[in-house]
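Below, each structure is written out as structure tokens.
What follows draws every value from the coordinates through simple rules; no lab data is involved. This one's a predicted model, so the numbers in the text were calculated from it and none came from an experiment. Cβ atoms are built from the backbone, for glycine too; each structure is taken alone.
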Structure P
Amino acid sequence: MRVVILGGSGSGKSTQAERICRYFQIQRVSTGEVLREAITQSAVLDDPQLQELGLHAQPYIEQGELVPDDLMIEFIRSRLKKPDVSKGWVLEGYPRTAFQAEELDFLLDELGQKLDWCVYLQVPEAVMVNRSVERSLPDDQPEIIHRRVELFYDCTVPILEYYDRRRRLLTINGDQSPDAVEDEIIRLLSEVV
């Protein structure tokens, strides 16, 4: 199973991606973690390409901006070629634009893979902001959080239309307890497998 999980900052993507992976015994591919590791150079010392990509991505991340599409495609290509994702994956934090969604489909064709579903965690803006402030990651300063939410609405919403037209969109109410969200996702994914 190959799934993209979408939602704004603080929508619960990481939590639900981990739970989906545990349930279906597949790998989680978090672009946020891949980018952070590439920037801090932890876990990528043996991968010069990721180091180079990380250096180019760092200024964008520090300003709360989206990393340019060409860089993101290379991060994703590099990660989806690794053997640990051969049985399936949940991709978290990508795509973030309709263009990236199309590019992901082209990349998957190139790699001989196919996206099964896009799971969208629908959460009100105020909830996204509050959750992001509460988790207090180093890059979760209020102005950056608000910028991310703004970018989400500007750039990511067209992705929902992209996947909806392809009949691959599952919309989940993300403003519930993590267990209730997980139950709904697992139920829907199990029905459509």
Structure Q
Amino acid sequence: MAKGLYKLPDLKYGYSDLEPYISEEQLRIHHDKHHQAYVTNANSLIEMMDKARKEGTDFDYKASAKALTFNLGGHVLHDYFWWEMTPESNASKEAVGELSEMIKDNFGSFERFKKEFTQVASSVEGSGWAALTFCNDTKRLMIMQIEKHNVNIVPDYPILMALDVWEHAYYIDYKNDRGKFIGGFWNIINWEEIDKYFKKIQK
């Protein structure tokens, strides 16, 4: 069976379609440069490992495994980030469907969930993410604070929504005002798509 490599996903909207919350320049650099770098680095590591295994040679196993999880984590999290957003004209202001009911059951209200998620995203130290996840065992929604791309992730908890709060995600548009970027993000979330995915990942 042929073994493939990773590819940068296409955006399902135009580069200027998320304005005024994410500018065309910001989106182009974030998607085409930063995300592409994680894909390129992951593929280079995989190709290096394949070559070493074929030739029977060694490589730095610890450093390579760590670098691979970092770059693959970046690739996967950015995949979520791109598909969960939509132009403001298509976005709803809060969750819909089964996910909406689960949020209200778990957090008390959508506004309470929004407050908690915003605080988690705002308080990431340095570079990282905030992510909404779901535990199939307890049927609970959880909010994770992810350092970098691969630290503090709860194993086997599928991610429903991820917000990138690395500076490269917002610095062109908002400079160091992370809070303003997070506030804008709430206007371009595709809750219908996230609800469809929520239904899919439930066992």
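Looking across P, Q, the calculation of Kirkwood radius over Cα pairs in Å that yields 18.1 traces back to Q. If Rg and Dmax of the Cα atoms in Å, for residues 88-159 alone comes out at 13.0, 36 when worked out from the coordinates, which of P, Q was used? So the calculation was done on Q. Figure out for me which of the structures P, Q the number 4.6 belongs to, where distance in nm of label points 7 Å out along Cα→Cβ at positions 56 and 152 was derived from the coordinates. Structure of origin is Q. Upon calculation of distance in nm of label points 7 Å out along Cα→Cβ at positions 8 and 24 from the atomic coordinates, which of the structures P, Q produces 1.7? Value 1.7 for distance in nm of label points 7 Å out along Cα→Cβ at positions 8 and 24 corresponds to Q out of P, Q. Between structures P, Q, the greatest calculated value of relative contact order in percent (Cα under 8 Å, 6 or more apart) is seen in P. Could you tell me which structure in P, Q was used to calculate helix-only ellipticity at 222 nm (-39500 (n - 2.57) for each DSSP H run of 4 or more, over all residues; to 500) as -14500? Computed on structure Q. Looking across P, Q, the calculation of distance in nm of label points 7 Å out along Cα→Cβ at positions 80 and 144 that yields 2.7 traces back to P. Please state which of the structures P, Q yields 16.2 when mean count of other Cβ atoms within 10 Å over residues 48-55 is computed from it. Checking each candidate, the match is P.
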